[in-house]
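Once you scroll down, you'll see the structures, which are given as structure tokens.
The numbers here are math on the coordinates, done by the rules we state, and not lab data. This structure is a prediction, so every number in the text was calculated from the model and none was measured. Cβ atoms are built from the backbone, for glycine too; each structure is taken alone.
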Structure 1
Amino acid sequence: MARRVTINDVAMAAGVSRQTVTRAHNDLGDISEATKRRVLEVSAQLGYRPNRFARNLVGRQRPRAAGLLVGSFSNPYYTEIAGAFLAAAAERGWQVMMASGESGDETAAVEMLAGHVDLFVGHFRLSDDELAAAVQGIPAILLDDRCSRPGFHSVEIDLRAGVRQAMAALEAKGVRRVGMIDSSYSLRASPTYSPTPRRRFFEEFAFGAPEPAVVAGEESMAGGGHAFRALMAQYPDVDGVLVFNDMMAIGAIQAAQALGIEIPGRMRILGVDGLTLGEAVHPTVSTISLDREALVTSALDIADTLAAGNFTHTESLHRTVMPRLLWRESA
């Protein structure tokens with residue numbers, strides 16, 4: 001299937017800016033008749049049709065549109081971030097279009113938005129080179145990540161610091177050997193499991209035995225439950241567990257209860273994310289809470305800075321957000 005013609009294609013072929021293409025198609029003035037005619041001719045030759053959403057933005061004093069790539073609509077962590085982003089973006093005058101690459105074709109999801117937005121924000125699994133090709137020169141703000149490539153900006157959560165604090169706190173609470181349930185997400189794209197950064201942070205600060213007690217599971221409640229049973233079978237002396245995310249931690253708690261393991265008496269379980277869902281189960285989920293409000297605020301601060309410069313090239317902008325330990329009942 002042929003790739004959809006975008007506003008960037010027209011701008012490049014006509015030798016003008018994206019703003020000029022918008023002005024030509026919406027008869028906004030401030031460009032010569034010759035330029036307008038050339039843009040419309042090139043658009044016709046390429047088969048470009050302006051998006052209705054983009055047309056609705058025309059006429060505002062400062063039309064601004066962000067493309068939000070949601071990591072997964074089935075994972076509450078990403079949907080809570082999306083909800084927070086939509087609310088905060090509206091307050092700042094941003095229109096938001098959303099897509100997700102969870103179906104497997106993240107490139108197509110990004111390219112679908114590329115002709116209609118001024119910048120991208122989101123959790124991207126593409127490599128830097130793949131993402132640079134997909135965004136077609138539009139700035140991108142990476143969440144939960146760090147990147148210094150020109151045109152890319154980022155908001156990083158210092159999860160290493162959060163894991164370090166969590167390990168020290170669990171040891172202070174009397175945990176003798178700590179284990180971890182990691183995500184096996186890498187198996188979706190490869191026949192071999194690759195440790196996540198969260199596992200690397202865990203192994204750096206783990207205690208209780210020279211061999212790290214780690215198993216991996218699917219990122220779901222069921223996956224967390226299966227992984228917890230495997231962890232107990234392989235490392236029965238573990239009495240504290242860091243789980244890749246809160247969804248998996250809920251499954252681990254359910255599995256512990258089914259095995260008759262008292263929480264937090266015999267076992268302390270700590271998730272990562274800080275989901276509100278963690279308050280709706282019993283025992284409630286202790287977690288390394290990732291500050292979604294600070295994440296969204298930092299991303300929109302960068303977006304506003306880019307908009308003030310008319311989205312022209314700038315050096316990479318970076319912000320760091322600190323997590324916090326949220327002690328509930330499970331740890």
Structure 2
Amino acid sequence: MSAAPLHTVTAEEAEVLELRSQALAAFKARYRHNPESQRAMVGALRRLATGFTDGTCNERTFPWELVVDADLSEQMWGTVAERYAAKTATKDASALRVMLDCCRRVGLLTYDEYRSATAFEAKGGQQRPPAGRFLSEADIEGIVRTAASGSGGDVTRLRDTALLLAGASSGARAHEITGVRLHDIHLDQARIWLERTKSGRQRNAWLHPAAVQALRAWLEVRGSQPGFLFVPLSRTGRPLLEHGALSTHQARKIIRARALEAGYDGVGAHDLRRFVISTLLETTDLALVAKVVGHTNPATTASYDRRPLARQRAAVETLVLPRLYG
């Protein structure tokens with residue numbers, strides 16, 4: 001098999017490559033406040049580039065400066081919309097618009113080209129059932145009690161139980177909880193301060209008394225040394241404070257494994273957030289629940305509601321209406 005012929009990059013091509021690199025760096029900088037958001041949006045660009053070129057290009061090598069009108073943008077986005085859920089497709093459309101704006105800012109696109117390229121309509125995507133599952137209070141109790149008495153040593157059970165209850169009472173995301181440091185904890189006020197959030201806006205997360213008790217128990221063995229609240233453990237159960245925070249990936253694995261141990265397959269860390277929202281909506285107004293979980297738009301909070309259809313039917317039956325036929 002012969003090697004591909006070498007191509008000498010001209011000065012003009014080198015300039016375009018440099019500007020393209022600057023545009024991608026500017027795109028990443030838009031989401032620098034949150035590594036999770038940055039990862040998701042860069043992934044959206046990668047999905048667009050690889051989908052449109054059948055895997056030939058990725059977000060770094062795709063010639064974004066050639067997307068100069070709405071027809072091209074719509075074709076590119078359409079490769080995602082026909083394969084993925086509507087929510088993913090909408091996110092990818094946003095990523096494309098942001099990347100084109102970054103190209104404009106570094107000089108790869110003119111203002112008119114940018115305006116034309118971003119004029120496409122992002123309507124479509126596969127309609128799929130809502131992600132996640134409904135967990136009742138009894139389900140959460142079963143998972144937590146299993147974690148407190150299940151596999152692993154005493155220290156492992158204490159840490160995992162505290163992690164579960166922190167998530168199941170605050171509704172904080174996994175990466176938000178793993179980013180909590182000791183100085184962010186205010187158990188006397190039943191709250192933790194979240195410095196690293198999805199939106200970049202720091203906020204309080206509130207704790208149920210059961211979570212406060214579990215965290216106190218975990219802190220007795222973790223110790224009062226500065227550092228992250230949740231840390232990895234050695235094989236003997238020693239908290240490895242020097243290793244830094246428990247990774248978000250590991251926190252998700254712990255939650256999934258503890259739920260599976262209790263007989264609940266397919267439970268993810270975000271299902272704890274869905275549990276908080278779905279349960280609070282039984283007794284609390286939507287605007288307040290949105291504040292509890294850190295949503296600026298209550299409509300986002302409503303989309304997390306996983307209460308079963310039977311609850312909707314039961315709600316309608318509480319209406320007082322006249323019975324005319326017996």
Structure 3
Amino acid sequence: GARPGLAPRLGRSLPPSLQRLANLLRYRQAGLQRVVEGLAPEVLHAHYLVEHGFYATAAHYRPYVVSAWGSDVLVEVARSPLNRAIARFVLARADLATANNRYMAREVALKLGMDRARVQHIVLGVQRDLLGQPETSVNVRPPAPDRPPTAISTRSLDLPLYNVDVIVRAMAQVRTRIPGARLVVAGQGRLRPQLEALAHRLGIEETVRFVGFLSQEELRDALVESEVFVSVPSSDATSVALLQAMAVGCFPIVSDLPSQQELVESAPGGQGLRVPARDVEALAEGIVRALEDRELRRDAVERNRRFVEEYGVLETNMAKMEAWYYRLAGRAGEAETVSSD
């Protein structure tokens with residue numbers, strides 16, 4: 001293999017945008033171009049615009065596809081002129097860009113200079129079989145009088161961006177109005193001890209259950225048994241966690257971000273509620289409203305199932321991606337076959 005060189009030693013002491021330049025140099029030194037040419041893929045596809053999408057340009061390989069996933073477009077490019085320049089550099093060399101959110105696709109075209117015809121909205125969604133039985137949701141079944149109303153959070157416990165601390169603080173307020181309410185926090189991450197300590201300081205350690213990592217089957221069951229799904233990050237694109245919740249009938253409360261407007265139209269008549277990010281009082285009010293209004297939750301179940309079926313089914317979206325691979329590889333006839341299946 002290649003010698004480590006200067007780039008790795010310098011990278012550790014540099015700000016993130018300069019670390020990315022150092023990493024690009026590292027990939028070049030390590031012979032990425034030689035490796036990719038040896039593999040000779042029909043299409044090269046990299047993910048996350050300002051990191052692996054950037055590093056993949058060292059291969060000088062076409063056709064090249066890059067996927068944007070959220071914070072790379074919605075956060076990183078605003079942090080420094082260099083990050084913005086990196087994003088534009090990558091897009092100028094891509095034959096196709098994908099984004100898992102329509103708002104983000106527009107941002108890629110309008111603010112980063114990508115030809116809109118070369119930006120596709122393709123969602124890493126939920127498997128179709130998750131849509132099978134929305135009637136099993138607690139929001140559809142007859143109410144059980146001895147069952148505590150439950151909200152659930154399934155987002156990352158590794159990044160402060162996801163504002164799980166705000167959800168815990170909001171539940172302290174919810175409990176004063178709905179004493180039996182419970183919060184389930186799924187997942188693992190470095191912030192879990194801090195969040196558990198916060199629940200203890202607020203005196204709601206019996207209200208908040210940290211259940212750790214859940215398998216797909218366990219996650220589905222937890223969502224089915226929860227009235228409300230809460231996801232209030234400071235920045236977001238299309239969250240698989242949100243689509244999972246909507247698919248099985250859990251009523252969503254999300255951040256009032258531009259990217260979320262295409263996903264959750266505020267009730268009544270909509271699919272859920274949107275609240276300002278990091279607004280504890282507004283979130284608490286939203287959770288109380290949702291937990292107390294069974295009709296609001298029940299009415300959203302079928303609307304949300306239909307929305308996920310049209311917008312976020314994994315198999316449908318991956319067929320779109322496969323068709324684009326065929327087109328880029330010069331096999332347009334096979335692309336049409338995939339699209340018609």
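Summary table below
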item: Read-out Rg and Dmax of the Cα atoms in Å, computed value 22.1, 67, structure in 1, 2, 3; result: 3
item: Structures 1, 2, 3, by distance in nm of label points 7 Å out along Cα→Cβ at positions 122 and 178: label with the highest value; result: 3
item: Cα extents along the principal axes in Å, for residues 194-273 alone from the coordinates reads 37, 35, 26; which among 1, 2, 3; result: 2
